[in-house]
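The structures come next, written out as structure tokens.
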Structure I
Amino acid sequence: MRLLKDQDLSNKNVVLRLDLNVPIQDKRVLDSTRISATVPTIKYLLDKNCKVLLISHLGRPEEGKFDINLSMHPVAEKLSEILNHEIDLIDSLSSSDIFNTTQIQLLENLRFLVGEKDNKEELGNQLANKGDIYIFDAFGTAHRKQASTHSAIQQAKFSCAGLLLEKEINSLNKALTSIESPFTAVIAGSKISTKLKLIAHLNSKADFIIVGGGIANTFLKSQGFSVGESLVENDMIEIAEELFNSGKIILPNKVIVADSIDSNYSTIKNIDSVSSSDKIFDINLSSNMSEILKSSKTILWNGPIGVFEKEPFQKGTHQLATTIAKSKAFSLAGGGETLAAINKFINKDKVSYCSTGGGAFLEYMEGKILPSIQALGGLKCH
């Protein structure tokens with residue numbers, strides 16, 4: 001893969017594709033984790049006296065239409081604050097201001113542009129050749145074949161990976177290829193169908209796979225336990241049973257139930273005591289799970305094991321995050337909700353590496369080739 005640090009960038013005009021897709025409410029950034037992760041690449045370019053045009057998508061606006069609620073303006077303000085550097089917001093790709101005002105500029109939401117989602121070559125060419133070099137540093141979008149994540153990389157006079165992308169790939173490769181045993185994966189989420197390929201892929205690599213969330217419900221039901229009125233995928237029961245028979249799946253022995261997700265009260269129950277009217281919203285981290293995590297040398301975490309946003313159902317995820325934080329293992333976490341849980345419960349520096357990717361993280365861990373990485377010349381970093 002072509003890397004930033006191998007290039008002569010002095011005094012160049014650079015188009016830098018980032019993943020600045022962050023949660024915004026009332027025109028304020030709620031979580032700046034992804035923004036902060038882009039800083040090393042931006043500072044590297046500033047040190048090389050580059051002029052930088054940042055580009056990113058935000059949310060899912062209707063293509064071709066401006067939506068004030070999905071403007072990049074709050075992102076520009078937050079990034080300017082973090083960098084302590086002036087940033088101009090550029091409203092059009094045809095603007096004559098590009099590379100002619102401040103040293104750092106941010107283009108309006110890429111998804112306002114017709115052709116972004118459909119990977120149109122015309123838009124890809126426009127993005128790619130606005131500057132001297134096109135740098136892709138948006139791992140969170142690397143699984144998408146779109147104009148800014150694929151066509152632009154291919155059509156640029158020169159393109160390469162940014163520092164964050166290189167760091168992501170190196171960390172994920174370490175988790176996949178340089179695994180120290182015992183290797184424990186914690187896989188959770190609402191549906192087993194969305195994580196099926198990941199669990200199947202890890203089944204041949206991990207020593208233990210701890211499951212939580214709705215995924216655990218489906219596994220529990222496959223083993224004959226009642227899950228009451230909890231979220232479960234009945235069409236995945238047979239597949240869950242097959243995966244469980246590998247002997248690597250670790251199920252909870254106690255769950256946290258309530259009448260509804262909005263309940264202020266919850267009850268801990270053994271898995272063989274769940275009634276037909278119960279709804280499971282969290283799991284209790286068993287002593288067996290804790291011991292497995294404590295003795296692990298590699299830990300992969302994707303997905304909170306309960307509805308941690310609600311106080312009655314946050315204990316399991318809190319216990320999990322704290323246990324991983326105290327572990328001496330190489331720990332890798334990925335997925336938006338996982339990072340939100342980490343930021344809520346622990347110092348994220350206690351996790352060896354937090355990936356900024358969601359879907360890209362999952363697909364890479366499944367062993368898929370990501371379009372953006374392929375366009376940059378392959379997978380190997382060093």
Structure II
Amino acid sequence: MILGVLKEILHAERRVAALPEEVRKYKEMGFDVLVETSAGAGVYRKDEEYEAAGAEIVATAKEVWDRADVVIKVKQPVFNEQAGMHEAELVRPGATLVTFLHPAAPGNHEMIKTLRDRGVTSFTMDGIPRISRAQVMDALTSMSTITGYKAVVHAAESFPRFIPIIGTAIGTIMSAKALVIGVGVVGLQAIATAKRLGATVRAVDIRGEARLGADSLGAKIAGFEVPEELAIGEGGYAKALPAEWLDKEREALRPLVAETDLIILSALVPGELAPVLITEDMVASMRPGSVVVDVSIDQGGNCALSQAGGEVVAHDVLVSAIANIPGSVPVDASWMYAQNMYEYIQNLYKRGLGVPDLEDEIVQHSLVTREGKIWYRGAIEAMGL
């Protein structure tokens with residue numbers, strides 16, 4: 001059975017799905033491993049290292065797609081200019097694809113349908129459930145740690161004023177006010193980073209346990225409380241609020257937004273579209289020069305003005321929805337992701353190569369397409385199927 005590792009082609013993506021260390025482990029599992037040339041260049045790993053680990057280096061992505069039974073990637077399939085085809089059309093019918101697919105995001109729906117129609121078995125790394133034995137496979141948590149850190153660093157770089165309080169002979173410049181909305185792994189890391197930079201930090205989350213986590217890092221808790229049965233879903237993740245409660249949350253956020261300089265948006269519901277919490281009129285109420293970083297953009301975004309993969313200045317406020325923030329820290333991101341991916345593949349084929357354990361809870365949660373059908377609940381709901 002052949003496992004293929006591709007060079008990522010998404011703009012500014014330098015991560016790789018397997019390092020030479022993982023190639024050795026895949027070989028021990030019984031896989032033959034194909035690696036596209038320069039796949040590890042973005043993390044300073046050479047083809048010779050992959051060859052020494054037992055991989056066969058191939059010249060083109062198309063050869064990997066044509067020959068591999070299992071293809072592992074970091075990001076969702078996109079158009080491959082070299083091949084003149086979308087990667088979703090390059091996957092061999094009947095093959096298996098494992099990567100971050102973000103299947104609920106509207107921009108990925110056609111790609112998911114293509115995988116379905118081609119008979120591809122696909123799994124998404126953002127569908128892994130929050131259970132104890134899945135922790136070593138939880139790539140979303142690994143990447144979220146980086147995202148929370150870099151989101152604040154990016155906001156600070158874009159902010160036209162100081163972050164910490166600065167005393168001078170002519171007066172004191174007060175510290176910037178940061179607001180973190182959504183206190184999961186991203187939010188906690190964002191709080192910690194903003195505090196280290198000297199910001200005054202407030203945090204909002206509908207889950208009581210998440211608010212306690214934010215408080216433990218020194219953030220001031222803001223917002224409003226939601227009944228636990230409405231707020232908390234499977235595995236402790238946030239649930240999608242009913243429309244009336246979502247309206248209440250927006251109204252609670254409105255005065256907080258107006259007096260905030262830096263906002264980090266990371267309110268996500270696993271496998272579903274992110275709720276829009278910040279409206280255009282709320283952005284308009286912010287001070288000129290303020291910055292909003294929307295890291296939930298892969299699932300649609302928390303801000304009505306967010307433009308996927310880009311930045312926009314509206315009402316003198318920068319709204320940044322740069323995609324793929326973890327890709328800006330490729331070495332550490334790849335080190336974590338490659339290990340998460342190996343653990344996932346090992347669990348998927350624990351019954352033997354070519355025999356995916358489709359009864360496994362982790363596998364079921366992350367299955368997107370198989371046998372001409374879409375299985376992922378968030379995608380089905382988002383597509384209205």
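A short reminder: the numbers here are calculations on the coordinates, not readings from a lab. The shown structure was predicted, so the numbers you read here are calculated from the model rather than taken from an experiment. Cβ atoms are built from the backbone, for glycine too; each structure is taken alone.
Tabulated results
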read-out: Identity of the structure behind 3.4 (criterion: distance in nm of label points 7 Å out along Cα→Cβ at positions 55 and 367, calculated), options I, II; value: I
read-out: Structure responsible for 16, with relative contact order in percent (Cα under 8 Å, 6 or more apart) calculated and labels I, II on offer; value: I
read-out: Structures I, II, by mean count of other Cβ atoms within 10 Å over residues 247-254: label with the highest value; value: I
read-out: Highest-scoring label, criterion being mean count of other Cβ atoms within 10 Å over residues 71-78, among I, II; value: II
read-out: Origin of the derived value 26, 20, 18 (semi-axes √(5λ) of the Cα gyration tensor in Å, for residues 7-190 alone; candidates I, II); value: I
read-out: Parent structure of the calculated result 1.4, given that distance in nm of label points 7 Å out along Cα→Cβ at positions 199 and 231 is the read-out and I, II the choices; value: I
read-out: Distance in nm of label points 7 Å out along Cα→Cβ at positions 31 and 287 derived as 5.0 - corresponding label from I, II; value: II
read-out: Percent of Cα pairs over 25 Å apart, for residues 103-302 alone - structure with the largest value, from I, II; value: I
